[in-house]
Structure I
Amino acid sequence: MAAGPVAGLPQPRNKTLSMKKRAVFLDRDGTIIEDAGFLREVAQVDFYPQTFSALRRLGDFVLFIVTNQSGIAKGQIRTEEAVAVNDYVVQRLAEAGTTIRAVYCCPHQRTDGCECMKPNPYFLRIAERDHEIDLTRSFVVGDHPSDVELAHGVGAMGIYVLTGHGAKHRTELQVPATVVADIGVAADLILRTHAIGIPQSGLICAS
């Protein structure tokens, strides 16, 4: 991990932050593709219609996918099946003009007590370190409360989409989040928020 500030010495904070990159961390199922349970083959992948254009509009951001795939630990899918689906999603997005820098996949179930399952910030800290990401100027988009809790824990902005299981779990939100209809509206909000510098806190409902 990168060294932190040295006590007693002036820190070139503005210059350092300006060199770091802004990122968008995307949940997979229910956010950019339909949530169809534990996917075992690429034929089951169904992208939301707005996904491709939405992510192309975010070309100034570094994009990541962060997904919990507990079906691996439960024996419902194999690791290689999950990897194949993730690779296919990345390939399809690349063909549509969007680059995913990395896919971070937790293969555990919650009872395992792992450090990489959302809302634990494990993967975001890896991205921060390995890709020089400024998490405080970044966004997490997902359809589960754990996605916005993940954002809240690192000082990013959480955007909660109502696709997938979003509508079902909306009443379970425990931290500030912006609630939007889908990934298309989320992308528009990210661009507006960055352009005018809205503070990344508070509960907002956007259509």
Structure II
Amino acid sequence: MKFPYSEKVLEHFRHPRNVGKIENPDGKSIEGSPACGDMVAVYLKVDQESQTIEDVKFESYGCASNIATGSVITELAKGKSLEDAKNITWKQASEELGGLPPIKAHCSVLAVEGLRSAIRDYEERHGLVTEKEPTTMEVVRRRLKHVMNPLTGLDVIRTDLVLKTSVEDGVVRVVVDLPSDHQFASAIKGDIVEKLEALWDVKRVEIVFTE
């Protein structure tokens, strides 16, 4: 199916800005899934003194709209304060691109959520989150929905790769339905730990694999 893309969408699709990965980013996020058709990863470098975004890059998998919105979102965010960048909306992104077909509006939402999640990641890692939500089972499951299962391209919750989770005295325990010597075990463990250890009241993350 063909969609009536604007010239600006096509320009950002053909020549996307700020594509790539920042090594050792101050904040990062992944939203969506390639199995669902669209995914965006956002990486930030932040000036800690001024709390402004010095650099921002993205990686995108999906359609022209997804790539174009990732491109324009990074352009809008670069040089802005974290607070201003958090206020960028999907409507702004769409307007900046001259409009998106209604069926592709979710792409701009995905890019905006990617940016906000990367900012949130930075704030959590630097103790800047003022609304300190206690880590509950629901919070853990919400975080795990952003951990991809490389076997399917979907998240570990939706694919039932996580058998059990528990939260007790600052220790989060996650039981994963894979043998410890599985080719993807190490990557999944690292991703789970990274998503959960930034939570303000988590002291330790334990990953248990089935044998």
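Descriptive notes on the structure:
- When distance in nm of label points 7 Å out along Cα→Cβ at positions 47 and 71 is computed for each of I, II, the largest belongs to: II
- Structure responsible for 1.4, with distance in nm of label points 7 Å out along Cα→Cβ at positions 39 and 63 calculated and labels I, II on offer: I
- Ranked by distance in nm of label points 7 Å out along Cα→Cβ at positions 55 and 175, structures I, II are topped by II, which has the highest value.
- Among I, II, structure where relative contact order in percent (Cα under 8 Å, 6 or more apart) as derived comes to 18: II
- Test item: percent of Cα pairs over 22 Å apart calculated as 53, pick one of I, II: II
Each value in this text was obtained by applying a stated rule to the coordinates, not by laboratory testing. For clarity, every value in this text was computed on a predicted model and none was experimentally measured. Cβ atoms are built from the backbone, for glycine too; each structure is taken alone.
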